[in-house]
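What follows is calculated from the coordinates using simple rules that are stated; it is not laboratory data. Keep in mind it's a predicted model, so treat the numbers as computed, not measured. Cβ atoms are built from the backbone, for glycine too; each structure is taken alone.
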Structure I
């Protein structure tokens, strides 16, 4: 039996690049989304033209908007309680003063279980249907995260945060070289595609996650490359950080280059982690690899990511919070790299992907000179939905409302957040219908807050926060 959802539909159809997203933008003010009993999209179009199927259930959402579920390509599970943590400095100070101590608390299984429940509840409240999740160092915490995610019905790719080196503040997160590989292999064996056994259908998938190059040794990088060579064909992912902070002399990038003696930060993930960027083992780049931030990449690094299919999780909220700078939009996109949105909770203090898109619009319009760009609303929607599915190598499964894909979608009711309702109802609109459409979508994305997200669906099934979970709503 099919279910038909009626509402005001927005999505990016087909498989465009971000620069062509405006041409692929679909608006259906009187739209219908028909979902099969298996959760697949059977029709997306005008409600008056929808196929009349025997026994269909029709749900009229009135003036609500239907949009694809948000996709977060970089978020930290063990930092669920660490948003707005004051570290007295930029990235490295913040890690030492706030994050390493906070993440150590997940060694307590009871605390980790509550963290997993709260993390999952916040994902539902903010409409994040799929996510690349940077995991905890502790296996029990990761087990709790996967279990809660599976119970909720959400999609996740996650892996334990791997650290074999680091400062004293990270001591409880650091393992031996052998344990790092053994624990990672065990997590893959236990959780990768644990729900269906098939990466083409699984909602639970695993990534190899070295925290960043400063948290591992050349021995670790070699061993992880060898492990990944063994599991790459099983659809396992890689996730880490790249070129986030460029404070001269003492920042992340200069420290990595000095410590490893390499020509570029990316070399350490590309198997070229020995002095002089000499190859020391298999690399970790590829179409299922997502690197967070990539704020200060060289042209050669961007070209190599494009060549290997490696994607970028763009996290403007956290880049503002830590003073890391602005990823150059035009240069990065021109290189041919897929750029998707990431909250980077907890350096990012917004759980809602549309808030990330809001900051992306603001930072890129203020880039200097010819680098400045006013992102089209369709480009923003693309970055928060379809680009995320592409970065996760799951574009054939979700990310928009193309027929045959899983019905991952949000029901947004502006009346649940009166400031948004007022903007939608009374905001100025152009006489040109296409421009008026763009203005409406822009207002929806910029003004959206968590209370307005009335329903979250994954593969046609509504997912809800459990009655005993009480996620804090996002800030206004």
Structure II
């Protein structure tokens, strides 16, 4: 199982762009590439998935057991000739002081050689103590090579090569020059999602071609092939055993694209057929048994969403008529009465008695811990369980009905108001938290079982 862990000394080193380029460059050479992303993230996996042609899968210590990470990694690496895991932040960064959930810990668990992407702007001889320090900090981490990024020219590159070769035993895999053409535009949550970038594949190809010219792909593949076989623990896949006779509508378009691909597969495994809906262009709801509205950037498409009166009214009427529904973050915003941003206010679906206002700074960001309440509509299976999840939103709710029922008490994070999350209205559950279907919370199975329950009552 050829594999590499792409990391860096710190965030914003360019490892995501280079990972996208490496995936495309290797795929162009005929490799079957499987990408993984450490931690909770939707946007980077969209780009990585487009670059490989295979869904990018998230691996996260906070929401997954170690054995589950290994099982998911092995499952999705099947059929690939090389797997690339992109870290988040720096190699040794993580939640805890002991580094148990750091990028290094994940690389160690997967027995994956590490390639460090170093932003070398303003750096020459100083790269040696940096690399030596990273090697010495944890001798169990195999830092197999380094890629220089943002190189200032051939002279700069030559100096860096000489320093690394003189002071370290680390392989230099390549040197990537500063190039505006390789940049992907950013907004408040990071890179613009590839489902919005109409020229995404052209940009991926540009990045991939540039990386292929400046990275030694043969050496990269050689280092990936040196990884020892990881230990794998089998985890049984939980299924309902029901035939796929449910139709769940999933709103997926430029405004709503935040879905974990393995969660969508888990919905299918639990007995659902997914019917994708475009909130910007479709004017009516198809025949569905339930609705799932994920996160995204509705604030960037307010005029278009507002103009689609027909679909907004159809969604409102369906939920008022007790259609089971689940919404996360951007989906919650879309189901509210209005969204206000930059002194402009637009009517949305009007299902939830609240209004949304966008802020300049995050209102909720990072991992969350939620305690289910008696009001949780899916609680028949797992009463009062604790849910480990994540949130990232610049919006907040105002003018909220004080008599609403909430599915969660917030133990860590912000949620809706610092104390509650998960508004329950009729058969709808809508909150700021993003759930992940893992061993500690099989939410997809619970949602599907709830849909069946609604049909039987």
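If Cα extents along the principal axes in Å, for residues 123-210 alone comes out at 38, 28, 17 when worked out from the coordinates, which of I, II was used? Walk me through the numbers on the way to the answer.
Details: I: 38, 28, 17; II: 45, 32, 22.
Checking each candidate, the match is I.
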**OP:** Give the label, chosen from I, II, of the structure having the highest value of FRET efficiency 1/(1 + (r/R0)^6) of positions 163 and 347 (r between Cβ atoms, R0 = 35 Å, to 0.05).
**Re:** I
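Here relative contact order in percent (Cα under 8 Å, 6 or more apart) was calculated and came to 13; which of the structures I, II was it taken from? Before the final figure, lay out each step's value.
Numbers: I: 19; II: 13.
Considering all the candidates, the number was obtained from II.
Can you spot which of I, II the value 1.00 was calculated from, given it is FRET efficiency 1/(1 + (r/R0)^6) of positions 11 and 91 (r between Cβ atoms, R0 = 25 Å, to 0.05)? Intermediate results must be reported in sequence, preceding the final value.
Numbers: I: 0.10; II: 1.00.
The correct label is II.
When P(r) over Cα pairs in 10 Å bins from 0, in percent is computed for each of I, II, which one produces 4, 21, 32, 26, 12, 4, 0? Intermediate results must be reported in sequence, preceding the final value.
Details: I: 4, 21, 32, 26, 12, 4, 0; II: 4, 20, 29, 24, 15, 6, 1, 0.
For P(r) over Cα pairs in 10 Å bins from 0, in percent, the value 4, 21, 32, 26, 12, 4, 0 is produced by structure I.
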